[in-house]
Structure I
Amino acid sequence: MDILFIHQNMPAQFKNLAPALAASGKHRVVFVTRGKGTDIPGVRCVGYEAPRPANPTTHHYVRLYEASVRYGQQVARTLLQLKREGFVPTIVIGHPGWGEMMFVRDVFPRAVILSYAEFYYHGAGADVGFDPAQPADLDAVCRTRARNAHLLLSLDMADAGIAPTEWQRSRHPEIFQPRIRTIFDGVETNVVKPDPAARFRLPDGRTLSRQDEVVTYVARNLEPYRGYPSFIRALPAILRARPAAQVVITGGDQVSYGAPAPEGRSWREQMELEVPLSTGPFADRIHFTGKLPYANYLSLLRVSSVHTYLTVPFVLSWSFIEAMATGCVMVASDTAPVLEFLEPGINGHLVPFHDPAAIADRIIAALADRGDHLRLRKAARATAVGRCALSVCLPRQMQLVEQLTGVTI
C-alpha cells in the first residue's frame, strides 16, 4: 500500500514509525515536510516551500487560522502533484498543529487519516492562566478558543487519532476522544540507559562523573513553560546548602512556547537580572551548555545526581521519559501529564511548580539522601521501560495502522 506522512519538521514524532512501515519494502512510504527534510531509509521525502505568513493586519484571534490555512493549501498542492504521479495513500499519518492536515480529505477522499492529537487548547485548566501572577483575561481566553479552529477541522476529518499521554488525549472534545488512542512515541531504552562509568565535560573543560554531586535541568529552550524561572529562583538555596553541588543547565535561548521575555531579552537574560548568578559566589558552579548533541545530552543525564523537570500543564517533553530511562533521581512538578508517570516516593519526587523554596528543599533533601538513590533510579527506569520503551510503543502503533487499513505490515 501507499503510506503518507505529513509533518513540517520531519521526522518529529514519526521518526520510528515511518522507517518501521518502510522496512519490509512492500509499501511505498512518502513523507511530506517543509523544506528539504531528512533521509530515512525506504522513505521518499517530498518538500514544500513554506507559505507566506499571515497578514499582520488580520484580527489576532484569526491570525493563526490564516497561517494554518496557508500551510494546508501549500500541502494540498503538494499532494495533488503526488496524486498525478500515481501515489494514492491508503493511510495518511500526520500532525495537524500547523494546518498541514486541513485539506487532506479533499485530495484523497478514500484515505484513512490518522491524526497526531498532541494538544487541544483551553482557556482554563491547562497552560493558559496557570501562573497565578498572570491570570488569563477574557481576551486571552477567547484567543485560546480560536486557536483550535484548524485543529477541529482536522479532528473532524480524521478517522482516528493518537495521543502520547492520557491527559493530552483527555483535553480533546469528548465527542472525538473515543477515536483517539493513547500510545507514547517510544524511547529507545536499549540506548537511553544508565552508565555508571559515564563522564560529562563541562564548557570550562572540567569533567563530571557519578561520583560528583550534579543537579541537572534540561529543556529545549529555557523558558517559563518549562519552569525555568522557578528553577533559577531555587538555585541560591540549593548551592548554599550543598557546597559541592554543580548545576548543569541545558537548553537554548529561544522561545518554544508562550511569550518572549520583555524588551527582546532571552529568559536566561531576564532571570539573570532577577537572580544574578553568573557574577555571584556560585558562578563557578553553574554551567550553561546551550543545546547539546544527543550523545552528550545522554552523558549528562547519566552523571546526574538529581534531575529537575518542571512544566506547566502542557505536552510532555521526551526528555522527561529519557531522564527516567537513564535512571535519574527525578524531582518534577506536580502537574499533568507528569502525574501519569511519577509516583512520589516510588520513582521520584513531586514539587509545586510555582514554589522555588519547596523545589530547593526537595532537591537538597534528595541530594542528601544518597542511600535512597539506587531504589529511585531503578524504579524510574522500570517505569520508562515498561510503559514508554520503543519495543512497547512501536508494535502498538503498527498494530493501530494495521487495524485502520486492514493491511498486514
Structure II
Amino acid sequence: MDILFLHQNTPGQFRYLVQALAADGRHRIVFIGKRRDVAIKGVRILAYDSPKPPAAESHPYTRTLENAVRHGQQVARLCLQLKGEGFRPRLVIGHSGWGETLFIRDVFPQAKLLTYAEFFYRGEGADIGFDPADTVDLDTVARARIRTAPLILALESTDLALCPTEWQKSVHPPAFHPIIRVIFDGIDIDKAKPNAAARFTLPDGRVLAAGDEVLTYVARNLEPYRGFPYAMRALPAVLDARPNAVAVIVGGDEISYGSPPKDGGTWRETMVAEAGLERFGGRIVFTGKLPYNDYLALLQVSRAHLYLTYPFVLSWSCLEAMASGCLLVASDSAPVREVIEDGVNGVLVPFADVPAIAEKVIAALASPRDFMPLRKAARETVVSRYALADCRAKQLALLQEMLG
C-alpha cells in the first residue's frame, strides 16, 4: 500500500517506524520534510523549502499560526504533485508541530491519518510559569493559547493521535484523550547500555574511563527549559567538594525552546560568567553537540548524570542515560516522575534548588557503590517499558488497528 510520512526534520521520531515499514518490502513509502541530506532505504524522500516567515508587522500572537499554515501549504503542494502521479496513501503519519498535517485531510480524504501530538502548550500548569525566574503576564498566556491552534486543528481532523508519554497526553484537552494513544518512540537498548570498558576522549586529548569521577549533563541546546542555568549554578559547589571531578557538558548554543538571554550572547556564555566557572579551567568541558556513538560512550563513563527539565517534552537523553546504567540526579518535575522514582531508579531534586542539586550530585560522585542498585534499576525500567523492539511492535499494531 501507499504510505506517507510527514516531519520537517526527516525522519524525526519516525526513524524506526519508517525503517520497519520499508523493510517489509510491500509498501510504496514517501517521506516529506525539509531535509535533503537524508536517505532511507526503500523510501522516496521529498523536500520542501522553508516557507517565507510571517511579516514583521503581523500580530505577534498569530505568527506561529501563520507559520504553521505556510508549512501546511508547502506540504499540500507536494501532496497534490504526488496525487497527480497516482500516489494514493491509505495511511498518513505526520508530526503536528509545524503545521505539516493541516491540509492532509483535504488532499487525501480517504487516507487514515495518525498525528504525532507531542505537546500542548498551556498558559499555566506546565512549562509556562514553572521556573521561578520567569515573569508571566497576560501576553505570555495569550501567546500560548494561540500557539495551540494548529495542534487543535490537527487533532480535529485526525483519526488517531500518538503521544510518547502519559504526562504529555494529560496536558492535551480531555476532549481529545479518547483518540490519543501513548507509545514511546523507543530506545535502542542494544546500543544504549552499560560498558565497563568504555572510553571517552575529551577535545584536549584526555581520556575518561568508567570509574573516573565524571559528571555529565546533556541537552540538544544549553538553555533554561532543560535547567541549564541551575545546573551551572550548582557546579562550583560540586567541583569544590570533589577536587578530582570533571564535568562534561554536551549541547549546542542555539535556542530549541524559550528565549535567548536578555543581554545577548548565549546561555553558555551567560552562565559561565554568572557562576564564575572560568576558575575551574579544564575541569568543566563544553563539547558542543556530539556524534551519537561518542555521546553514548560519554554516558557509559558517567558517574552521575544531571537531568533537569521544565514540565515539557521528556528528552530521549533521559531514557538513553537510564538505559546506559547512569545514576540520574533529575528534577522532580511531572514528566520525570513518570520514569524515575526517587531512591528506586534515580534521585529526584527540586528543579530550582541549587544547594539541593549540588548536595545530591556530590553524594553521587562520592559514593558510587551506594547507588549501584539505582543504576541497575534505571536500565531495567527502560528495558521493561521503553525498549525499541517493544515500542515499535506497539506502533505497528496501532497501524494495523487503524487499517482494520
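Match the computed value 1.2 of distance in nm of label points 7 Å out along Cα→Cβ at positions 40 and 392 to one of the structures I, II, and report its label.
Values: I: 2.3; II: 1.2.
Derived from II, not from the others.
Given a value of 6.7 for distance in nm of label points 7 Å out along Cα→Cβ at positions 88 and 360, calculated from one of I, II, which structure does it belong to?
Numbers: I: 6.7; II: 5.6.
Only structure I yields this read-out.
Given a value of 2.8 for distance in nm of label points 7 Å out along Cα→Cβ at positions 160 and 344, point me to the structure among I, II it was derived from.
On the way: I: 3.8; II: 2.8.
The structure behind it is II.
A short reminder: the numbers here are calculations on the coordinates, not readings from a lab. Computed from a prediction, not measured in an experiment: that's the story for all the values here. Cβ atoms are built from the backbone, for glycine too; each structure is taken alone.
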